[in-house]
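**Student:** These are the structures in question, set out in turn.
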Structure I
Amino acid sequence: MKPAPYYIVVALSAGCLLLSISSIWVGQSTRGLQEVALKQRNEIQAELQRRQAEVTKGNESNRIGLEILKDMAVAAQKNEKIKALLEKNGYSLAPATSSTSSK
């Protein structure tokens, strides 16, 4: 082999080696970035789940509170202390209507 083609082949081989090494390096750095992104995504999902649980608890508490108020309103028709307590806390009661038919 003459010297000129030899040096061209060596230079091309060295270029291929450098490109292979740089390709491996880029792949490794990309993997690290993917791991960081995955960790951040998992943290965000955990936070969203925690917030959704809080919203669900709030909705359930609201529903239970309304049911308790309804029951207290029914009890207030017969108990003046409960009626006074509800009025003291800003709840006004409608006059009782007779919804039962006489037998």
Structure II
Amino acid sequence: MDIAVARFKASSPGRTLNDEAIREALAAVNVNLLSHTMLVEVRAEHRDPAVAAAASSAFAEAVEASSVEENRHASDAAVAWLQSQAVAQRDAVERADQKVVDFRSEKQD
């Protein structure tokens, strides 16, 4: 919610709403995930349509920022796992190569 409040303030510098009023406006925002898409529907109700629009935008921006951060963490974890697998596979190949070298040297003797 703090991210949405900050986004609201950044997108509405001329507004004189305090944090409580902004939180109230943001509490009236409804977000629905649209099935089988990467889209969300954002709706807000407020007596001032401009505040409703600003609250919707701020909430959507906050959700997007959160999603990007979550995806970044997931990507970083996947990269770390892939790197560990690459090291493990390289080590396995080196061991197998050494076994081949050892076998050849035994057979040549």
Structure III
Amino acid sequence: MNLQKAIAEQVAKLSPQRQEQALIFVSSLGTPAPKGESGAALTRFAGSIDAVSAREMTQAIEAECERVDAEQWRAFQADLDAPPPPAPRLAKLLSEPSVFDRGGLE
């Protein structure tokens, strides 16, 4: 079995939402990562912060910054991109004339 066929068989087993997530992920693999600064460009900052301050900064980042799991982030993005669930009560409310359509609050 070739690789593409094996991938297609695995994707076919997924729910439509998971298939969309897989497509987004696979598409992202072809996008080159943004290029950052070279180490040489950053050397001018070397020694600009003392060791104690650097250690305190590292501790603060580790203690205060949340870490995001990549798979959970992709699932969250897929949820945001998914169509909203049906809301029959909201549809009914929006189909009725508003207070302003009826002549105001009397």
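**Student:** Tell me which structure, out of I, II, III, gives 92, 29, 16 once Cα extents along the principal axes in Å is calculated. Mind showing how you got there, number by number?
**Tutor:** Working: I: 120, 32, 13; II: 92, 29, 16; III: 72, 60, 25.
Computed on structure II.
**Student:** Thinking only about distance in nm of label points 7 Å out along Cα→Cβ at positions 28 and 92, which of I, II, III has the largest value? Spell out each step's value before the answer.
**Tutor:** Details: I: 7.7; II: 5.9; III: 4.0.
Sorting by distance in nm of label points 7 Å out along Cα→Cβ at positions 28 and 92 in descending order puts I first.
**Student:** With helix-only ellipticity at 222 nm (-39500 (n - 2.57) for each DSSP H run of 4 or more, over all residues; to 500) coming out at -30000, pick the structure among I, II, III it was computed from. It would help to have the intermediate numbers written out before the result.
**Tutor:** Working: I: -30000; II: -26000; III: -17500.
Answer for the origin of the read-out: I.
Just so you know, all these numbers are worked out from the coordinates, no wet-lab data involved. Since the structure is predicted, the reported quantities are computational estimates derived from the model, not experimental observations. Cβ atoms are built from the backbone, for glycine too; each structure is taken alone.
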